[in-house]
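Peer 1: Pasting the structures here.
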Structure I
Amino acid sequence: MSMYNACIPQMRKMLKNLAAWIDKAVAHAEAKGFDPAVYLTARLAPDQYDFTRQVQAAADSVKSAAAHLAGREPPKHPDTEKTLDELRARINTVLEYVDTVKEADFEGAADRWIKLSFLPGLRVRGRDYFNEMALPNFYFHVTTAYAILRHYGVDVGKRDFIGSMNLEPDPEAAS
């Protein structure tokens, strides 16, 4: 499997799932008669990022992985979102950016040296960056966002987390 196929399709899908969880959170709040904005500052622990920052960090993880592995500089997005609609817009902006990155851009990504701004003077190979930083960091933030919503009563489950699968009829299955 190419680095592109290991990274982009799944991260895109999970960001879309995250947007759908936000929709479910809004519906849940409206059904219960409270302001959905409550979720923006919700967190699981006092020293953890709140929901807003979890969404921002998940989106940043995707754009950074796509950019770094394609040999680009990640686009900058100020963390100014104050509403759930603005968080959805952030997700959509990142999805639009990721759509500009093509499989050919990942040529040599596994062996490409990547410099990370928060680790000055050090570098990491693309395959190690993806496996040791980009993917775990992305799933940490997207899973925490999911857990916050679940903890606050939003009806999301494993199917919402996993999302769609590329299934096909089994021609050998008995009718």
Structure II
Amino acid sequence: MSPPRPDPEHLVRRRRDAALSALVDAVPYIAMMGISFDRRGDELTAVLTYDDKLIGNPLLPALHGGATASFMETAAIMELSFQILWNGIETGQIKADALTPQTLPRLPKTIDFTIDYLRSGLPRDAYARAWVNRSGRRYASVHVEAWQDHHDRLIAQATGHFLMPGPRG
């Protein structure tokens, strides 16, 4: 007997997009901030859509440092959460078509988050990408980079440490 055939690519893509959408929709703060996520395979790029409410210094004008930090921390948490969700769906432990706020994995909790502001954020969209440096059962370390026009000209970079969620019970 031959092994089962993998699902067609469009079904896998739909399942992953539905999982990301369920995860993002479960956190109302993401919509309030104007953050969205662009998924390519297992890689997420967070997008902070510009809004006047994000300006901290109207004389420059520059994005508020708190908005930048919040955006980057959200990108890190969603990257970790999506990896948990991705692995659960791929192994069959989580059913993508049955995701509800009660069945979604719990979000990681921030232990610390250190940000380096490298230049002022201009009044335009910003992007961030997070990389998981280490992820274990109890702890994870994540690096995040944020930019606007060119990825080579970062506006900020950060490192966060997170307490990984236990199983729902």
Structure III
Amino acid sequence: MRAEKQFLTNEYVERLNDSPFFIVTEYTGLSVAEFEGLRAKLRGSNAQIHVVKNSVFRAAATQAGIGDLNGALSGQVAVVTGEGDISSAAKIVKEFSDKTDKPKIQFGYAGEDRLEGEVVLRIADLPSIEVLRAQLLGVIQAPATQLARVINTPASMVARAIQAHVDKGE
């Protein structure tokens, strides 16, 4: 492999190892301005998108231990990597794709698991991790709140009965 290709391969190996996920998209038909707009939106969620040559990315994926991507890469591809969770990056790519009909999500990886394009789109529809945590907290707190109400009910009934007697003047 030529020195330039090896340098690029090493760079992508490092990106793949540093990111808990990656999403492969086909960006054919995007203008430079549109691509820069997508890049700016992804930057806001600690993600980035890079155009990569298929052969270089295939070699980088093999070196990173991701597996064999033969046949999975087709067309002009760009790869989204990031530091956060896959759902925020997938949501940005999906929203951008809904507006411009480009880029097309081919597949992705979250950890060691390969995700087909439809799965990545379903992940994009999920609420953010913060919303999911809030929902989980609400589910956990609801029984405790109901239990506290049940426990306090007899005491409040006694307090009301005593207050009624006081109000009558007895």
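Please treat every number below as a calculation from the coordinates, not as lab data. Being a predicted model, the structure only gives us computed values, none of them experimental. Cβ atoms are built from the backbone, for glycine too; each structure is taken alone.
Peer 1: For which of the structures I, II, III does the calculation of helix-only ellipticity at 222 nm (-39500 (n - 2.57) for each DSSP H run of 4 or more, over all residues; to 500) return -20000?
Peer 2: Structure of origin is III.
Peer 1: By the measure relative contact order in percent (Cα under 8 Å, 6 or more apart), tell me the structure among I, II, III with the highest figure. Don't jump to the answer; show the numbers that get you there.
Peer 2: Values: I: 32; II: 23; III: 26.
Largest value of relative contact order in percent (Cα under 8 Å, 6 or more apart): I.
Peer 1: Still on this structure, please answer the following. Match the computed value 6.7 of distance in nm of label points 7 Å out along Cα→Cβ at positions 31 and 159 to one of the structures I, II, III, and report its label.
Peer 2: Source structure for this number: III.
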